1. If Cα Rg over 2.2 N^0.38 Å, for residues 214-453 alone computes to 1.19, which of P, Q did it come from?
2. Upon calculation of log10 I(q)/I(0) by the Debye sum over Cα atoms at q = 0.10, 0.13, 0.22 Å⁻¹, for residues 382-509 alone from the atomic coordinates, which of the structures P, Q produces -0.34, -0.59, -1.47?
3. Can you tell which of P, Q yields 47, 24, 22 when semi-axes √(5λ) of the Cα gyration tensor in Å is derived from it?
4. Kindly point out which one of P, Q the value 18 was derived from, the read-out being relative contact order in percent (Cα under 8 Å, 6 or more apart).
5. Work out the source of -16500 here, i.e. which of P, Q gives that when helix-only ellipticity at 222 nm (-39500 (n - 2.57) for each DSSP H run of 4 or more, over all residues; to 500) is computed.
6. Between P, Q, which one scores greatest on distance in nm of label points 7 Å out along Cα→Cβ at positions 94 and 462?
7. Here mean count of other Cβ atoms within 10 Å over residues 54-61 has been calculated and equals 14.0, so which of P, Q was it run on?
8. When distance in nm of label points 7 Å out along Cα→Cβ at positions 70 and 318 is calculated, the result is 4.5; to which of the structures P, Q does this value belong?
Structure P
Amino acid sequence: MKIALAQQNYTIGDFKGNTKKIIRCIDRAKSAGARLVVFSEQAISGAPAYDLLNKVTFLDLCEESLEEIALHCDGISALVGMPTQSINKTISVAALIENRKIVRYIGKKNIESRDEMWHIRPSKGCEYLKIGDTKIAVVVGEDIHTEHEYGEYADLIVNLTNSPYSRGIVEKRYDFYRQLSFMTGKTVLYVNSVGGQTDIVYDGSSAVFNSRGEAIALLKNFEEDFQIVDPDADMPALEIPYQNKTVNVYRAIRLGLRDYFEKNGFRTACLGLSGGIDSAVVVSLAAEVLGPENVRVLLMPSQFSSDHSVEDARTLAENLGVQYQIVPINETFAALTTTLGPVFGELPFDTTEENMQARIRGMMMLAISNKFGNMLLATSNKSEIAVGYGTLYGDTVGALGIIGDLYKCEVYDLARYINRNEEIIPLNTIMKAPSAELRLEQKDSDSLPPYDILDAILYRMIEEGQSREEIINAGFDEEVVYKVYGLVVKSEFKRYQACPTLRLSSRPLLTGRRMPLTNKYGY
């Protein structure tokens, strides 16, 4: 029996566009002689739809779209993911269509995602259907991880899912389904969404594993794809490709950035270009995704900016072909310090003046955004956001952060990958010691541990949830660990005011690790 896997990029609430994609895939599957076509979870609505799932009109439009889709299912069965209302609650289901009729809904039992817990309610779980002589267990979403008894009663397991991208997830997902198929002795087929939805990126990577745990179909990562498989045929085993984490992060950012702009109707972007590694990586990605003609940057040097930083920024802008202007902030900063002079009196220069410079730059970039309609991209990385090494309303401003879930060392990895074929980002930008350049001879290491040590501590603290004692016992300096922990706790209030940031890890700050602001005991 031929089965079609339809891995598509949906837009939340675009019922017309999503329905058109689904119907196109159904027609394609019929032309290929498929008996069944499978779509991802919540394909009709797009996901995550959050509080839209509580609106009756939104759910009604899902049903109307499903009825339109059903009219095209003559001679083929379809499993289409969607939200629907059941006994005054919204559930996530796989709708089964046969002979142009909506036959039944198979719901999701386990709700594990934070993005769904307040909007989706548990349903019955795995159910069975029969197409021809093949008995199929249909499982929606995370139920695939908890309800394994279906393997005893079915010839084939089909999973409709929405599994977001995070570093390392593709290979973990492959390994899970491979083991599941081998342990149950059944062919396992899963279809995942692909595309960016605000700060979430779905990577696709749908696949089919036969009863021996061998991959017999592997759909593309980070792209729409469509494949026909025949589990009854002796299909050759495929080698699962090596998943390079830096390459996957690069592709995830490109997809998330592109869809954020396209799905929201934005065209152009702007950012401040400092000559440092973070803004260099952001502008390089923006120019590649949006086109250099749609990216505008300002170089905003102060009296503390080094000549090589300005030159590095200029070289990068010219390498990329983006619009750039040099607008020094010296006079603005001098005017502001003079205006506040009577208030500050004889108090010495400190982080106040440093933050004033960052806020001047932030204000100028917001002015550019307002005047020209450019969406401002934030350039902070996860290491800085975690320890609060960024000025609120200064260098943290933006409509979207695209590297805010990458540690500093990962940003350097990404820069080197961007330069894989030619030197786009000046080598000096990658090699020089990181500095905010807000005071004379300033370096990040003046305030923070070296980034390789800082990132290792933060990873254990954030991704692995380790305590201070556990990190110290792993060999890290006690004083450094306590300092980093203190910085992370004290800067939580900044993260509450952060812009949307593409989720690229298993524990994004705030969305994946939400801590109370009142945490003076530093847990």
Structure Q
Amino acid sequence: MLDFPRWKIWAIVLTLIAGTIFALPNLFPEAQVARWPSWLPNKQINLGLDLRGGSHLLLAVDTNAVVKQQLESLEDSVRATLRETRDAGGGRIGYGDFERGPNAVSFLIRDATDVDAAVEALRSLSQPVGGSFSAQRNLEVSVSDGTRVTVRLTEAGINERKRLAVEQSIEIVRRRIDEMGTREPTIVRQGDDRILVQVPGLKDPRQLKEILGKTAKLEFKLVNTDVSPEDVISGRVPPGTELLPMQGAEGQKVAVRRRVIISGEELADAQPTYNQGMPVVSFRFNAAGGRRFGQVTTENVGKPFAIILDNEVISAPRINEPILGGSGIISGGFTVEQANNLAVLLRAGALPAPLQILEERTVGPDLGADSIRAGIIACAIGTVLVLALMFVSYGRFGMFANAALVLNVILIIGVMTFLGATLTLPGIAGLVLTIGTAVDANVLIFERIREELRAGRNTLSAVDAGYREASRAIWDANITNVIAAVLMMWFGSGPVKGFAVVLTIGIITSVFTGVTVCRMFNVLWLKRARPAKLVL
């Protein structure tokens, strides 16, 4: 335990230097650190919403819209399946009188002998809920009055679709906020259909609400030029066509075909740019989307197509020539901010359902400043008391333990800065707790050394036995503490997670400084001073 080769000393020293360098920017104002050369560490520790202030939003996923979309998709799937199903003679199955009811669609089979074939084909649409081995299915197919077939969404299927919609919404919200360049947002699920969003440092939530409030469902559809302006005004459109409002034109509508040519899911990138001096958004499809876009524009030269965002036509340009490069631009009289926001939305992807803002708060930094000040005072008082107690109790060895404690605090800040972890108000409590318990290992070791000295051992033998025997208890205690802290960090959220992050880092650095670094100080002093008698 007293053998310290030169390489190990250098490894410890370099670790301490690295931790100090990463912690150093936190001593300077943010504006000053931003002017440092790029080769110098310039990251500062992230402060949570409770310390830095920022925006707080509570969102709700519109689960009714999720069910409506699921029902619309079901109707399309049923129609497509019936068109592809053949009767006993090889002909198409005749059907009609489609009705959409609560969580179900129903229709009539014209020939009763085709009912079994239709039901068998439709049952293939049913999928297990929650895995391939699940007994629950997402669809039920039933027959009533001999020829009316009903395809119903099961309760298990609806609940599973809602759950997936909330999880997908959380991921897309996270991607949209990350695109804004914010640091360490808190995005967690609350209840069955709510999402809590906290963005530290964002004082004006207007842009955040605008970005999160849009579904950003992008679609490309052909304009139906066969519909006359009179029919558009009167609302008379043929089957397979729908009327959608034109963005920026009050009361104007465009007749577009229902069939989606390409959706936003096939976008590979979207960036704000300029075209003829006006802000626009350039887009690029993936390989499959580019081929499809090229094929459609080749087949429809001279015809207009609509670019639709959230069921609103933002532009309807004419296809003058085939667009084979898989890219294009979206123009719609945007401002620079609108073009930037649209590009962010398209890159992040569409939400599976609209989000409703239930609660909105802007948290000021005053509470954070008071909390930081109180936390610094608590840390300072705790540190001074611990330093004094250790020095009075253990003399020179206590002084070495105090030096290791100061290095421990520096390492915690350095590691959190390097990892980009967020310091919250509960995190400050975790830091104060870490300072108070960091010297536990030294107390165990020093008390064991005292016992060995009382038993008559010489100085080196007592120190060696003290470190060797106490190390087992130290490792056992800290491993269990780390397990508990990691579990809190993994399963917890908000204040619990903030506390657990600092506690986990603090336990690891405390063992390193309290055992390894302090032992190095003691060993180097013993080898240099070679005291005949150790007073401890």
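1. P
2. Label of the originating structure: P.
3. P
4. On the way: P: 11; Q: 18.
Traced to structure Q.
5. Source structure: Q.
6. Working: P: 3.6; Q: 10.7.
The maximum falls on structure Q.
7. Working: P: 14.0; Q: 22.2.
Comparing all candidates, it corresponds to P.
8. Values: P: 6.5; Q: 4.5.
Among P, Q, the structure yielding 4.5 for distance in nm of label points 7 Å out along Cα→Cβ at positions 70 and 318 is Q.
Each value in this text was obtained by applying a stated rule to the coordinates, not by laboratory testing. Predicted, not measured: the structure shown is a model, and the values here were computed from it. Cβ atoms are built from the backbone, for glycine too; each structure is taken alone.
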